[in-house]
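Please go over the structures that come below.
Taken together, the values in this text are just the output of simple stated rules run on the coordinates, not laboratory data. Keep in mind that this is a model prediction, so the values were computed, not measured. Cβ atoms are built from the backbone, for glycine too; each structure is taken alone.
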Structure P
Amino acid sequence: MQKHDRADVGLRISRRQVLQAGLATVAFSGVSKTHVLAQEPARTSGVRVVDVHAHYFPESYLNLVAEEGKRFDASYRMTEKGWFIKTPAASNGPLSPKFIDLKARIADMNEQGVAVQAISLTSPMLYWADEELSGKLARAWNDAAVAAHQAYPARLVCFLTLPMLYPDRAVEELNRASKLPGMRGVYMGTNIASRDLDDPLFEPVLARIEALDLPIFLHPVETVGGERLKPYFLSNLLGNPIDTAIAAAHLIFGGVLDRHPKLQICLPHGGGVLPILIGRIDQGWRTRADLKHLPQAPSAYLQRFTYDTITHSKAVMELVVRQVGAERVMVGSDYCFTMGYSEPVQFLEQIDLSNAQRQLILGGNAARLLKL
């Protein structure tokens, strides 16, 4: 996930113009266009490739931000350089029209060799609004994601989003959206408006997610670091993987994983810095009295998480596979941010894996977890 400071980009143009420009490279002629775009690419190593980390911004959701987010100083605007979203929590942009346009997405998936994307919202999420608007935003995104799935049922599935700061409303939306076609899991931030995931506020929501047997996929939103990480894009380069590890530590030490033994949680960006620091975390558990409440070593909980492949490092990816097992790793692209992979399948080709391990990571694990 990529963040940018706001910039004055000058001339504004229509949403239609930007989307048309973004689609120029994927135009097809005649009645066969939809059929060609919807076709799955050839299978890789005999398995359908599933991308579990791919972001989608429906225009109906963005319009709601623009229309009803004004009282929170939130906005969405199109420009000749791309589109921008601003909220009290975070801002993002300029972003590609491909985040919005489904035909461009499917064309990219075909180029990548990806058969299925699990689409999700991303920063700035919806934790900045009040209860009423948060509920509306969640419903708008969930309904639009389902419409995307219905447009391409063989290619797109969805992770629903929730107004997590309002547990009753979140559970209500969870019960509704989880029954919709194409919904395969729940997406949430590594923290929720600076509240960590072991906060008692979220307990009823997590319990209901567990009862529904839905996996949770996390993503950094408002990361740690403050002013020190503002220069050099460090809020993303360092903040994202660090915040992922902080979220995992709270889930472990806060007892969430022990209270909810069936809860399945996927950590983005290869688990962030967690796999690299797990030995240090174990040492703290062995030597500090205030950590003795944990019934087993923190490293034992690595098996309670799943992980995507977004590490940008052959050595780190192989470390993650050795630590957690290939059966817990799935392809991710971070579509279509520059900090993701434009060729997620090719990245995996350089990793030292057996054929069986490669098949699991390319699609077998995701197919099982997402019930594809």
Structure Q
Amino acid sequence: MAIVSFDLDPVSISIDLSVGHIAGLTIRDGNRTLSPLHRAPWVDDPAAVFPDGTPPNVQRLSGDFLCAPFGRNDLEPAPSHGWPANNAWDHIETIGGEERLTAVFRLRKTVMGADVEKRITLIAGHPFIYQEHSFSGGAGAVSAAHHVMVHIADGGDLAVSPKLSAQTPPDALEPDPSRGRSVLAYPAKTTDLTAFPLANGAMADLTNYPVAEDHEDFLTLVERPENPFGWSVVSRRAEQDRIIVLKRPDVLPVTMLWMSNGGRNYAPWSGRHTGVLGIEDARASASGHADSVRENELNRSGIPTAFDLASQRTIVIRQIVGASVAGQGEGRLGDVSMQDGSLILHFRNGGARKLACDPEFLSG
């Protein structure tokens, strides 16, 4: 498969051009090299066998990718998560040099008639990748999401910007016990992330991962519109680091959590896809493309679930992903802010850490 790589200290990144996924990402922090993103165990297994109909995005499942639409593709013929996650991209050019560089990619297919471009920027000294996806032209409406995946070897905790609610869709990801297992209640909704209903009547703390063994679950966190920016931070215990994901609430008003911890018995998952937490910033309904563009529970509440495409319009989606070492004695994260070219991590014990970051990127 065609892989293109580029590097600007402290970040190295590679893109799988066959599907547009981030194939690899490392971030250097002091004398450590962090690997914040997940890569499915079968991707590099030459003996892997895939059942008929397994989409390319599952076969090449890595790192992060753009979904358009998100989930079920029931309006335009394409695999689940759409052509951006399943079809080839061309590397158009790499712009810049020693202080800042941007790699530009273009999807070979269109989405609802729209041309799709990916731009990934690295800035010297910044422990982040700055991602931009744009839709130019087209007609109709489409949902979209990033599909960031973090592998957690031995548990960790999740901190997020303030949310209005957390809710599961009507149906469990794995309702058939012969094929897999889901443990959350479906449908269910709460405003307290530390007490989400389980199917057995107990409660799960969504800020601690994993919430159970051998399960496959999915839920949606709804951002507070007044938040200046949305953020998710995963602090990994064994890896002793923090994975940071930033977004604009008005562009991507929900964050979907995919908990994949050995809960699928069938190939290629086969119980070996464990310790994975997906942080999927989106403008979408969890129930697929058709549901995202019609009236649904979220948009009835003023939460948009699709982008309106038009022939003379360009839609831009931006996201920042990065990582840092978890310092000794920092404890659990309490808040995140931006100030004077820095992202500031605020810890519950009163400590703080500054990371070089471009606060203007999300606003454009």
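If you work out distance in nm of label points 7 Å out along Cα→Cβ at positions 133 and 317 for P, Q, which one comes out largest?
The maximum falls on structure P.
With Kirkwood radius over Cα pairs in Å, for residues 181-348 alone coming out at 17.9, pick the structure among P, Q it was computed from.
Label of the source structure: Q.
For which of the structures P, Q does the calculation of helix-only ellipticity at 222 nm (-39500 (n - 2.57) for each DSSP H run of 4 or more, over all residues; to 500) return -500? Let's see the in-between values first.
Values: P: -11000; Q: -500.
The value was obtained from structure Q.
Given structures P, Q, which gives the highest value for distance in nm of label points 7 Å out along Cα→Cβ at positions 53 and 77?
Values: P: 3.2; Q: 1.7.
When distance in nm of label points 7 Å out along Cα→Cβ at positions 53 and 77 is computed for each of P, Q, structure P gives the biggest number.
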